[in-house]
Structure I
Amino acid sequence: MTDSADLPSPPRIGEAAPDFEAETTQGMLRLEDFRGSWLVLFSHPADFTPVCATELIAFAGVRGRLRELGCELLGLSVDSIFSHIAWVRSLETKFAVSVDFPLVADTTGTMARRYGMVMPAESPTEPARVVCVIDDRQIVRAYMAYPMTTGRNVHEIVRLVAALRATDAHGVATPAGWKPGEPVLVPPPRTQAMAAERAGLAGASCPDWYFCKKEMP
């Protein structure tokens, strides 16, 4: 049984993503192969299970949208490469879904542990439903974990990537529930003079000195 004391800490936001080299359904891949693009790395507990099947189908459905955002998908479980291939073929046959992104066969669990995907209290070997968003500089930008019983909302993951890219491109923050095309938040003032200047802009877009919205450029 895996002891939680033996597991590395999950990747922290703002830190370099842990390096890897792994066998996948599309050949050997390294973290370096994704440099220059964003990456959504997600784990699932096991092939040929119902919740995981719904997730792979959902991720396949948003693959095009993520690619428009310059973001690739990479799935992971501790199943063998042969299990992955058989499962992908089954999903195509039974659900008419093409899973055209790679799946890591992390049979030793090394990569899952390195990315903090194993939750020993839930399962000592199978990874939980973890999502790690890595930017084009291979820095961890977001990290989310879900229990085995609960499928993820892949549209929220797409929204998250879009929000992070908007922050990088325009130096803004995004409000709760933000979607592309909606107003964004201006960083709050950091001096009294700036706060006084903002206070003079009171109105619909600036209801208070610390809270101002603007349209995306």
Structure II
Amino acid sequence: MRALKSTYVNAMQSLAAVGPLEQFGAAATASQRHGWRRWAASLLAIYDTDRMVALDLPWWNVAATRAVETFLAERPGARVFEWGAGASTIWLARRCASVTSVEHDPDWLARFKRQADGRDNIALMGRSITTDAYVAAIDEVGGLFDLIVVDGRQRVACLERARDRLAPQGLILFDDSGRARYRDGIARAGLAEQRFFGRSYCVPYPDYTSLLSRHG
């Protein structure tokens, strides 16, 4: 499976550099934000944060992305915490007051820091997953968060830690929530779940993203 995924990613990134497709990707930045043209361009931008940042997209389910965008538009002062840095970090920073993102891969973080430079509402944290520091990174930042994104490693443990740091009426975005290994942890969290399934950015198949909130 890993070899197949690597082959697919390499193929998409190679195609993205082909003249007509490169022009298509560039033109898609001016297309309807959540329309089919921009989604199709995202397929060519898989694991390419430069292209995803230009498209102004995170790697989530399309409908869930629209729901989060509406949520943040109603909260211009929103504070966000994110496990798993990437194009979503820039997307969030464009829509909230501050975003703190923790990343376990030092090489990925080093490459990504270039894109975050100059954005004073982004704080990036590198933490190893070989200790508790990755999951506990949220405890290094004071206060509550309007939105918490669980989209990195150790997702069930991160979700458990996120519950007590969620502001009233806040949301937790749990990506890839359809995976069997996450379902028990989501159920144990005791939160209301809105599951989105369907077209998702960067991949040609439908996928899940869930938004979790306190009941009532």
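Starting from the value 16.7, 52: which structure in I, II was Rg and Dmax of the Cα atoms in Å calculated from? Here the read-out was taken from II.
Starting from the value 17.2: which structure in I, II was mean count of other Cβ atoms within 10 Å over residues 78-85 calculated from? Derived from I, not from the others.
Computed over structures I, II, distance in nm of label points 7 Å out along Cα→Cβ at positions 30 and 126 reaches its largest value in II. Of the structures I, II, report the one carrying the highest value of distance in nm of label points 7 Å out along Cα→Cβ at positions 134 and 158. Of structures I, II, the maximum of distance in nm of label points 7 Å out along Cα→Cβ at positions 134 and 158 occurs in I.
Among the shown structures I, II, from which was the value 4.3 of distance in nm of label points 7 Å out along Cα→Cβ at positions 110 and 182 calculated?
Working: I: 4.3; II: 2.9.
Source structure: I.
Taking distance in nm of label points 7 Å out along Cα→Cβ at positions 14 and 190 as the criterion, the largest value within structures I, II is that of II.
If you line up I, II by relative contact order in percent (Cα under 8 Å, 6 or more apart), the top spot, with the largest value, goes to I.
Have a look at I, II and say which one yields -11500 for helix-only ellipticity at 222 nm (-39500 (n - 2.57) for each DSSP H run of 4 or more, over all residues; to 500), as calculated. Mind showing how you got there, number by number?
Working: I: -9500; II: -11500.
The structure behind it is II.
Values quoted throughout were computed directly from the atomic coordinates according to the rules given, and no laboratory measurement underlies them. Just so it is clear, the structure is predicted and the values come from calculations on it, not from any experiment. Cβ atoms are built from the backbone, for glycine too; each structure is taken alone.
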